[in-house]
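**Q** Below you'll find a set of structures to go through.
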Structure I
Amino acid sequence: MEKTIENKIKILLTKEKYKEASELLNDYILKNKEDNVAWYLLGIVAMRMKNYDLAHEYFERSLLLKKDCDALLFDGLAYLEMLDTESAKRKFSACLEIEPNHQEANFYLAICYLLEGNPLSSKYIKNAYAIDKKKTLRMLQDFFREVIEKNPFYKSEEKESIRKELEKKK
């Protein structure tokens, strides 16, 4: 994909102008149907618009053209947003087959197992931590803030305990 178009799309995504990004990508794809990056970016646009079925279709199209960790990761994230941990795990695992030291794939695979109450979560969070300590801690803090802290099923003592553990790791 041409860098100017790719950069323009990324700017539109940051500004949350998804309709414009989608239109630009669709025009581009009409002339460049074999461009896996365009399909991948279209998948991200659909995902941001919460159109998960379309996002999966676009990511799959991208993956048919080129097996790529980014497309697998974002397809997994789309499944994770839908709380379909089985499908998400398949995507993150496929990413790890290509790139075993992919920090984000390890992290999100750990989250899937955590949501299922599976102790394998520990293995993957340790992998992510070994790959990039700072990024993993930041992602854990974001996860805590967005998921655990807002969850009424966790007691305040449990939340405080998790918060203290995260602080110790800094």
Structure II
Amino acid sequence: QLQDGTVIDESIDVMKWALAQSDPDCWYTDKIIEQNSLITLNDDEYKKRLDMYKYHERFPEGSYDEFQNAVGEILKTYESLLSKSSYLCGDKVTLADMALFPFIRQGAHVDLVWFNAQFPILSKWLRIFKESELFGTIMKKYAVWKTGENGIMIQECYTRNE
């Protein structure tokens, strides 16, 4: 909740708000329309297809292969974009890359062999993000807290490497 009482409950809106406060790497300064278009495709179509693919047993109206193909249609769009540039919206990382990364990662891990075979460029893009220092920092593993134990106080302030 913001100081004015506004509640930002969608993760993409939190990301946009944070970047409006500080965007030192210029993730959301260029190609805004293209970025928003990709984010909308992800939120309106890909996430639905991803859920049906990941949890296909819950959706008797289709088969695993049908859901995989539906996810693949959108992944082909991303593959095509990455065949022209290093990142989804050009030659630098943008909010679109960061916003779509977790969902593409989820889709890849349903059947990594299929994903890597069908989308080699997207696979490389995914690997670059998974091996990045930023990903390692935000995905640091902690021991599961148990009753009676002291929790871990995260006090470290992360700064950009200049």
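Each value in this text was obtained by applying a stated rule to the coordinates, not by laboratory testing. Since this is a predicted model, take the numbers as computed values, not measurements. Cβ atoms are built from the backbone, for glycine too; each structure is taken alone.
**Q** Between structures I, II, where is distance in nm of label points 7 Å out along Cα→Cβ at positions 71 and 87 highest?
**A** Answer by largest value of distance in nm of label points 7 Å out along Cα→Cβ at positions 71 and 87: II.
**Q** Who wins on relative contact order in percent (Cα under 8 Å, 6 or more apart) among I, II, i.e. which is largest?
**A** Largest value of relative contact order in percent (Cα under 8 Å, 6 or more apart): II.
**Q** To which of I, II does the computed value 60 (percent of Cα pairs over 20 Å apart) belong?
**A** Checking each candidate, the match is II.
**Q** As an exercise: distance in nm of label points 7 Å out along Cα→Cβ at positions 15 and 79, calculated from one structure in I, II, equals 3.5. Which structure is it?
**A** I
**Q** One of I, II was used to calculate helix-only ellipticity at 222 nm (-39500 (n - 2.57) for each DSSP H run of 4 or more, over all residues; to 500), giving -24500; which?
**A** Considering all the candidates, the number was obtained from I.
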